[in-house]
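Please treat every number below as a calculation from the coordinates, not as lab data. All figures in this text were calculated on a predicted structure; none of them were measured in a lab. Cβ atoms are built from the backbone, for glycine too; each structure is taken alone.
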Structure P
Amino acid sequence: MIPGPDLILGCPHCGALSRLFTLASSEAEGAISWTDGYQQFPHAPRQPNVVRCHACSQLHWVAECKEIGMIDPVGMEPEGGVPRFALFEKPEQAEPGAPPPDGWVNAPHMQSLDEAGYFAALSGGLAKTPEQEVELRVHAWWRGNDRFRKLESSGRYPTSNEAIENLERLIVMMEGGDHEFVLFRAEALRQLGRFEEAEEALYGLCSDYALAREKANELINAKSRDLEVLFA
């Protein structure tokens, strides 16, 4: 993994500056795919899609931020020099060697939300379209499942009322969707213990997903609700 420049972004609510990491290159070595659809890449961390502003505490989509510029990431600044930076939407750049604004250097990095954060985004009306609602709900599911990814004991499935209601809503929203949604929907049904429905949900899956369907059917037949590794 080679880091790229940090983006300097402005909060769409208050304009406060934050830094968002980028990657110049990454690698898939050590990747793990889970039955809930989450893919874990140790050498390619995911950028957050929704964050809470460090200044005004408002939740917002990262894509809605104003792009201000970019700056060398921490740890890759020229030795004995100052971070390189570039301004967006301005034809004239600073003179070479000029220091970046203090606000850029001191801007905190954006932090990914946890399960509670995504539920707060949903209850706060951050989803303006069905697609955005599905994205928030899937990420809430993933973040709730994160607590199980290093465990081997049984009981690795959502149990809180909020998490169960989230899966039930996803099952409804994903009905009749494409093949990826078929897998998501079947997994949500399985984790809720609705095994017959989960098996029926897999019927329309094309042969490209044969290995995933085989693993899902194996877990359904075992009456297992637990989150499992799909591929590693």
Structure Q
Amino acid sequence: MTEQTGIIAEQQDYYRARAAEYDEWFERTGRYDHGPELNDRWRHEADEVRAALRDSGIDGDVLEFAGGTGIWTLELARRVASVTVVDASAEMMAINRQKLADVGLAGNVTYQQADIFAWRPRRRYDAVFFGFWISHVPDERLAEFIATVRAALKAGGRVFYIDSKRESSGTAADQPLSEPENPVMTRRLNDGRTWRIYKLFRTPTEMERAFRAGGIDLTVRETATYFQYGVGTVGEAPE
């Protein structure tokens, strides 16, 4: 097993173990509570991204990578025809299913438990969405993942993603960010257990170039403090 394979396996184990406490991060509670001012800024910027998603043209049958606990599955299911969630964690997907069922939206969501790095599409979709996933893809696997996204899209298909900017108050105070040149970060759970994961904070230009090289015309924007998001369309043949 290579070091990269080992870290990816550790990353998958981490998200399985983290499932029950994952929403604390997005809801800014517990270890992720940085006080009223920063919490309000986070929520305001999250709403900014939600508005961008509504205006993005994402519609029809949507493929969501790394749907997790359903934070963004819920946003999608409210406005598209169907959502197919691909995630490696059964624990995350169980919470996702329940969250969608609680609001009566489970009927148009299907789930596939799979390693996203190994998964390949058997059909094409109108759009692909991934939230807080692309930063966990190491550079050596980025082109392959983008190729999977493109292969999953119909002609003219749309892409939307959201991820984190490099910001210390975007995570818990007891798990500091690694140095910019280090793509591996140590993550901690509430019980003190730790795992290594990949966490890469790529620039908008780096993201746009990578996706355009893979045949997807992508425009990337950032909120003031916390989030990066991209909107794209299948373009010409890859370079």
Structure R
Amino acid sequence: MKDGAKISNAVIKRLPRYRRYLEELKYRDVERISSGELSRLIGYTASQIRQDLNNFGGFGQQGYGYNVEGLFEKISGILGLEREYRIVIVGAGNLGQALANYLHTYRTGFNLVAMFDVKPGVVGQRVNDIEIGDFSGLGPYLESGDIDIGIITVNANAQEVAERLVEGGVGGIWNFAPVDIEVPDSVAIENVHLSDSLHSLIYYINSKRDMRGGDDGTDGADDGADPE
């Protein structure tokens, strides 16, 4: 990162996408790629890609482009993916168990170590190799373990859960509860509202239907900005 530079959230949000495409290129044994070629793959402009990467130093070479493996490793380092993160999930319902299975499959760098719930019928069940604990044991567990990330998938009392996680020293919270939660500035938070994404998709579906010509017999005349 350039000295004293403040990186925008928009740039940080794009880095995982760069990394994902670079990883695919690595698997295809592609050794180098230009910003123009990367642009055609990812969908961002070549200028945007260069500007984003220049926030962290010069990774490309004039007339050569970017070394795929080298850039992949650099972005991994910027994102902090060179180490392992210990995770707990609070809320072991369908979504919590789906995330647990995802992390179990994903594995690399993210180690799910515990799950908690309040429902008697859920506590004691096992998800992969993890036994679901009672929520009352979350505090003592956090005191005895060095936990980096807490994942919240409960439908109620999400703020209380977040406060327990903060008290237990987690560095960040991945919140899937249907409400935004508040945490101290020292704790990172990522609120994921699945309904927001679904509602955006519905908007784009209907916008593109209007462009094609709707079911109501209209000619599909553009009555607003292109959603893209």
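State the single structure among P, Q, R that was used to calculate log10 I(q)/I(0) by the Debye sum over Cα atoms at q = 0.08, 0.14, 0.16 Å⁻¹, giving -0.39, -0.96, -1.13.
Answer for the origin of the read-out: P.
Name the one structure among P, Q, R that distance in nm of label points 7 Å out along Cα→Cβ at positions 32 and 104 of 2.8 was derived from.
So the calculation was done on Q.
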